[in-house]
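Below you'll find a set of structures to go through.
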Structure I
């Protein structure tokens with residue numbers, strides 16, 4: 001949603017349409033996601049006089065009138081709006097509003113009659129913004145702008161200020177003639193009268209209140225260019241870049257089109273009426289803020305392509321598809337942080353991409369506060385900004401989870417999933433919950449990915465590996481590498497993940513293998529016809545979110561075992577499972593299956609063996625679900641493994 005200064009600094013150092021619903025066709029079934037709400041806002045229309053804010057003594061006050069158009073969800077004769085009492089004074093109401101109360105940050109408007117479900121009504125509100133600093137409406141040094149996340153719109157615009165109720169937006173704003181003012185949507189007109197200019201902006205695309213804005217500056221210059229849609233080269237979107245005299249635009253001017261092309265290629269065409277950017281002054285508290293179609297950046301922000309890429313990607317993830325509740329904010333910020341690294345990958349290559357992602361992961365590991373990406377309580381009670389926008393969790397872990405999802409799914413499936421999500425009309429210009437994305441991934445990929453989100457999104461923390469491996473000689477030109485993968489963290493106790501294993505050999509070659517680590521203390525065995533000398537766990541750090549995998553090489557003792565029994569795979573299972581074992585020297589081998597009382601229930605192997613690696617498929621002969629023991633006997637050697645039968 002927004003980029004803080006720390007993240008913006010990191011961004012600098014780490015760099016090495018589908019159609020929308022028209023106003024007349026706004027759906028009546030807008031979800032409200034856990035918030036008590038008896039109406040659906042269709043449109044906010046604001047008429048505001050900002051002229052005095054640009055004149056000495058530069059007050060933070062303004063006068064305004066607002067028309068709120070809404071559709072009734074249930075029978076009502078009163079509506080409630082968020083309006084911060086410390087910032088806003090309500091003067092009067094009209095149209096369908098006949099009286100009001102304004103207390104405890106809530107504006108309650110009594111209506112002129114009882115309204116029935118699906119009726120549409122309008123109330124007009126006359127109000128003033130007080131001359132106060134409230135971290136939402138900013139006036140300083142020739143700049144007047146708003147910044148509203150997560151719930152700051154209520155400080156300058158009476159509204160239903162939750163991300164789930166998107167509405168159309170129309171602004172008429174009066175400023176001095178020397179001022180340029182941008183907002184969401186398209187510029188309808190600008191009318192000059194003496195020393196005043198009145199701007200009229202309008203968006204018929206639904207917008208969340210925290211993404212509604214106006215941005216203005218004295219002597220702002222506007223640089224305009226055009227992005228041509230990938231789906232229709234003759235259809236273009238204006239790019240309006242607001243800048244201060246003398247400000248260098250080289251970086252944004254040369255990258256905004258390629259960045260837009262990248263995101264359009266991956267996620268569908270740019271979804272709004274224009275691409276807008278403005279750099280502000282030192283009063284702006286963040287690195288950037290992705291107001292819908294009108295991004296605000298910190299001073300100097302145009303020189304940071306990664307910052308531009310981060311905020312621009314929000315137009316798809318955050319603006320086109322907006323988090324349904326604040327519990328789902330990682331769908332905004334984690335996605336944008338990952339997308340900026342897609343730009344790193346596109347512009348600087350795979351090595352730079354991985355280095356940048358490693359930086360994110362290292363920050364998370366050093367600053368992890370110990371809570372999950374999805375915190376259900378936040379859907380109801382909005383936390384403070386430092387918690388909601390925690391860099392380690394909301395930004396960095398969120399991005400790393402997408403990196404790991406790409407690793408698990410593979411590139412082609414991952415980008416298909418992301419494109420399918422971003423172009424799904426169930427979510428476009430609407431809202432999505434974390435569970436919506438989880439289900440979309442499973443449907444689009446054709447594989448149940450619930451396990452992945454259960455551990456990486458809904459659970460806190462990350463795996464801590466303490467692994468062991470050894471290398472055994474099985475005889476002439478035959479060696480076995482044994483690896484035990486062990487996780488030692490407490491909460492949660494285990495993370496399922498596919499893991500890559502790199503084995504190096506004495507002839508300076510190596511081989512890469514992948515195993516599915518689906519139980520703790522899991523053993524894997526690999527037999528080779530040339531001598532292994534080393535093993536590396538997750539050599540390319542595809543599992544970013546883990547503490548260093550400590551792998552200890554165990555030196556085999558003299559008189560190594562004649563045989564070794566491997567863990568059956570899969571385990572648990574219901575119908576059949578593979579059982580493998582290694583015989584180092586000629587011997588009789590017996591393999592039995594026992595129940596927990598020690599009774600032999602099957603004996604699939606009982607014969608002499610020559611040295612080698614053996615594997616067979618064992619079919620359940622009708623045993624009930626439960627825990628069983630596989631027992632290998634060879635001379636005096638006895639080895640056992642636990643296996644689980646499920647129904």
Structure II
């Protein structure tokens with residue numbers, strides 16, 4: 001990691017220096033993060049999932065005509081003229097619409113169709129409509145505009161190269177739009193360029209018409225896209241190779257994979273990989289979702305990383321590396337086919353693509369290769385954790401800085417590791433079935449947007465597991481558990497042996513991390529056994545009994561809780577000294593179904609916990625048995641009780657405590 005940091009510092013000091021050989025040592029996620037954190041584009045059919053934000057109108061289609069001809073001719077101006085016909089469905093009665101259009105980049109010249117007059121200030125284009133439209137009506141407005149001669153970090157022109165780069169909010173710099181990720185629309189582009197230019201965009205090439213010295217390229221995206229994924233990529237004398245991937249559902253039907261590249265580059269190794277990769281991703285999630293796909297290397301204006309524009313990924317010059325291709329191609333499923341509903345949900349894009357890259361390595365080279373990639377990401381997070389959560393709800397309203405949104409340690413590394421730990425918690429069958437159902441869900445997600453609660457709802461429905469606790473602690477809270485665990489080995493009567501284990505977390509400034517934990521217990525006969533228990537309370541005690549001699553204990557022997565710091569010691573003091581008598585307030589309280597009570601005892605003794613109604617009558621006995629010293633939790637389903645006030649009482653040795661519990665139906 002030190003080498004990487006030094007290299008990045010050199011780039012900051014000497015921005016014109018490029019060391020292409022060092023690129024080969026970077027992971028795809030690092031490429032992606034570095035590019036996006038150094039982006040300058042940020043400005044401070046329903047295609048939405050159930051919980052994605054709604055708007056007063058829903059854009060259905062953008063149809064653009066751009067005259068880019070002069071941009072390829074010396075002195076290579078950044079100006080062009082264009083029209084944008086927007087088709088939208090009204091969601092709330094309205095007589096005007098507001099679009100994003102950056103004043104310093106775009107000059108609006110007229111509006112027509114349903115548009116009558118307009119104002120353009122503070123980067124908002126307000127178009128007054130010819131009447132008030134009711135919900136459900138379909139409306140079209142046409143905007144004539146031009147791009148100014150400015151360098152704006154979204155529309156790039158450089159000696160024969162013309163391309164766009166939009167994430168997170170740069171589309172508004174080259175065409176007026178409603179520039180939010182949840183509003184996905186089909187996209188059609190016609191561009192006029194010199195005949196020596198190859199120009200690519202989203203979707204399928206409908207036609208390319210030559211007229212003397214001019215070509216008109218006509219691209220059309222059948223599938224809705226988010227505005228930040230709209231793309232123009234073009235160059236004089238671009239090289240182009242096409243390979244064809246045959247669909248799993250119909251091998252006679254093929255999808256073109258287009259490779260645009262600079263002279264002197266060799267994309268052949270990636271051309272050989274892309275079809276097996278498409279097959280693996282299709283088998284694991286759902287069939288490749290788009291009518292074409294492609295990759296294009298750009299110039300030094302796009303000097304680092306990749307950008308997963310829908311069906312046409314942008315790469316830095318000569319960045320034909322397997323990790324980068326695997327990461328950006330994974331985005332075609334997670335980020336493009338299913339797009340984050342808000343920027344608070346970027347985990348669903350970048351965490352997924354980083355995790356899927358590890359899956360690809362595992363598919364090629366086995367589980368160890370997968371796990372090595374995950375552990376590499378865990379180490380990067382632990383070494384560089386800036387201390388914020390993966391998702392902050394405020395980002396849905398106010399887009400954070402690119403350095404926050406695309407932070408490598410959090411968004412990429414921690415995001416991927418959280419998915420690995422979700423796999424561990426759910427089990428492989430439930431986890432991969434849930435991912436496949438999520439990706440294949442045409443009602444709620446496929447070609448639409450998604451927010452984290454939508455993803456949670458889907459995997460809970462498919463798996464039958466309740467996972468709110470996992471999402472809360474790992475996605476909405478910062479940092480990770482710091483374990484200070486202790487174990488004791490005791491010789492018991494009748495030649496039995498006991499292993500006592502105390503699971504303790506010591507982190508501050510964040511939550512307790514409930515997780516299933518594994519312990520490997522080693523024995524004098526050179527055998528071992530692995531036990532798995534749910535650690536759902538801090539300072540929690542577990543006891544295990546054997547007929548043979550245990551010699552040592554290992555915590556999390558397979559490192560499945562990859563985001564942690566952990567120490568384990570063999571106890572030298574009486575284990576009872578680490579506990580106190582305690583009885584917690586049940587949570588949640590009030591409750592209408594499942595509630596949890598946590599209690600502790602410092603010695604081996606009988607424990608009784610009972611529930612009493614308001615009249616003092618004992619109505620339930622939750623615990624009545626001998627317990628070893630330790631902390632425990634007991635779950636109780638309040639559905640068994642009528643609404644009202646109850647009390648629960650704990651009796652253990654000379655200790656007694658009572659708490660009030662409220663049940664609301």
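Every read-out reported here was derived from the displayed coordinates using simple, explicitly stated rules and does not represent laboratory data. It should be emphasised that the depicted structure is a prediction, and the values quoted were computed from it without experimental measurement. Cβ atoms are built from the backbone, for glycine too; each structure is taken alone.
Comparing I, II, where is distance in nm of label points 7 Å out along Cα→Cβ at positions 224 and 496 highest?
II
With volume of the Cα convex hull per residue in Å³, for residues 272-479 alone coming out at 164, pick the structure among I, II it was computed from.
I
When distance in nm of label points 7 Å out along Cα→Cβ at positions 64 and 528 is compared over structures I, II, which one is greatest?
Structure I gives the largest value of distance in nm of label points 7 Å out along Cα→Cβ at positions 64 and 528 among I, II.
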